[in-house]
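Peer 1: Below, each structure is written out as structure tokens.
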Structure P
């Protein structure tokens with residue numbers, strides 16, 4: 001039924017739906033229909049969000065999985081466009097999928113909460129993309145490491161986690177101390193702002209559209225037709 005998809009992709013949908021074939025096919029069909037309408041998403045359509053530096057791919061965890069770093073202090077919900085922010089998330093997720101080592105299918109998320117304030121929390125964006133990401137990228141997150149997680153965060157997490165399914169709940173790892181982060185990530189890949197050794201200064205030019213020339217040509221042709229319509 002899906003000759004263009006490899007076994008690993010099909011397996012992820014089955015696992016995400018507890019081997020329920022009907023539900024897995026429904027989820028996969030939703031993803032294919034969404035991608036047919038919206039993909040590939042070009043960097044130019046979410047350049048403001050990409051340039052913010054709130055999200056980028058850098059280094060690997062100790063298991064060799066790509067490391068996606070989210071700097072919450074650079075998130076300003078009152079200043080961003082919701083749809084553009086959602087496109088940016090999908091764009092980086094596509095980057096991750098296409099840069100994944102052949103024997104791997106999951107990445108590690110490092111949430112940098114240094115300098116985080118309440119106004120940086122983007123609940124609307126998370127609500128907007130949560131179900132979409134479940135459809136588009138099932139079973140691709142290995143774990144989410146959140147640091148620093150203070151007493152207030154732990155208090156909120158103690159309540160919120162029980163609304164998650166057990167598998168997702170186990171993937172979220174709040175850390176109060178840097179030593180907890182170092183269990184999973186070497187210091188050379190932990191940003192200096194978090195107490196690590198990586199002095200990388202984010203530059204949006206380091207990330208180009210991750211698509212083939214054929215995909216880019218088709219996307220630009222579609223955009224041109226839409227503009228002239």
Structure Q
């Protein structure tokens with residue numbers, strides 16, 4: 001490989017790094033906007049929670065917070081598959097108040113997916129996920145700890161040699177739900193967006209500096225080569 005080709009490859013690498021760094025800073029701007037400029041109402045209306053079932057299988061407790069009457073948009077990543085599609089006859093999400101042994105809500109999440117299309121799909125790796133929206137009654141007191149559980153059997157396709165087979169996972173995911181005030185929930189969301197902004201800033205700025213240094217030195221070497 002001659003020097004000119006090496007410089008071209010370095011500059012191509014710099015462009016890739018610059019794009020990644022620029023994307024990070026763009027997300028930083030969006031996260032900072034959500035943290036500083038979004039109204040409380042907007043933050044409450046877009047409250048999202050993501051849960052990974054694998055974390056529970058590794059021995060981690062699953063905890064979340066919410067406020068009475070606030071819609072909690074929840075996504076649970078249940079498994080990894082060759083496809084994102086799945087089916088279940090009995091998947092459900094239940095929330096109870098253990099203090100008074102009362103069931104507050106039950107959501108039926110069972111479904112029959114487009115299984116024929118799934119089996120013909122050529123996708124390689126997708127998260128098997130379920131998304132649902134729920135809220136606790138407004139009369140639930142601040143400071144209450146509720147008990148939630150996502151349970152049921154799901155079926156999803158996995159590779160088996162040159163073909164595939166149906167995998168079954170028996171879910172039993174307990175979730176501790178702490179009831180907080182709307183003000184505390186909003187403050188928690190603003191802090192999360194700030195943490196995202198800080199992390200991506202620390203990642204994006206060095207990437208951009210690396211790209212600019214590569215451009216500077218490759219331009220300098222190119223000018224020197226032409227001068228000779």
Structure R
């Protein structure tokens with residue numbers, strides 16, 4: 001299912017506004033996930049997923065009811081609620097795959113005290129950089145659907161240059177001022193170790209190499 005995280009944020013808004021429709025919205029969310037689960041699972045896997053889903057929905061209703069009463073959701077409570085969409089998707093994936101591959105969604109996380117939190121919107125790039133720094137990776141590959149990285153906004157300036165390399169500092173500045181090819185915090189974890197970042201376009205496969213087009217390479221210096 002798509003847009004579940006958006007729905008979860010909307011539930012928070014409704015509860016804070018004492019809009020009781022958050023209850024029926026959650027019922028719809030449960031129904032859609034249930035229908036999806038019936039298409040994917042059967043037997044014990046189906047029963048386990050549905051039981052966990054139903055308990056999650058009950059807990060969410062209780063949490064949103066509390067928000068409804070006080071008229072406010074703290075950052076911790078917000079992160080707890082909105083992270084459920086990613087957790088449900090992961091549970092489905094692991095139920096269908098026996099692989100021991102570890103999946104990190106790039107949105108949900110936890111603090112050092114194991115308290116649920118999130119990396120906020122578009123946190124996947126940031127998480128990739130954190131993991132690369134932890135494992136001292138040789139490089140980080142960021143997948144994007146943008147057509148290219150330009151020197152200026154092509155919607156505002158006619159003469160633009162498609163960039164092929166950038167320094168960390170230049171990339172950080174461009175991200176800070178609104179360029180959408182990279183999360184603004186991506187550079188900070190990897191700059192200490194000089195790990196290069198390769199930005200590839202997932203929509204432009206190179207047929208001969210059976211790989212995907214490199215849009216940009218970020219390095220310590222150019």
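Peer 1: Please state which of the structures P, Q, R yields 30 when relative contact order in percent (Cα under 8 Å, 6 or more apart) is computed from it.
Peer 2: Working: P: 21; Q: 30; R: 16.
The correct label is Q.
Peer 1: Rank structures P, Q, R by FRET efficiency 1/(1 + (r/R0)^6) of positions 41 and 153 (r between Cβ atoms, R0 = 41 Å, to 0.05) and report only the one at the top, that is, the highest. Each step should come with its number before you reach the end.
Peer 2: Values: P: 0.85; Q: 0.60; R: 0.30.
Largest one: structure P.
Peer 1: As an exercise: distance in nm of label points 7 Å out along Cα→Cβ at positions 9 and 145, calculated from one structure in P, Q, R, equals 3.0. Which structure is it?
Peer 2: Values: P: 3.0; Q: 5.8; R: 1.6.
That value comes from structure P.
Each reported figure results from applying straightforward, stated rules to the coordinates on display, with no laboratory input. Note that this is a predicted model, so its numbers are computed, not measured. Cβ atoms are built from the backbone, for glycine too; each structure is taken alone.
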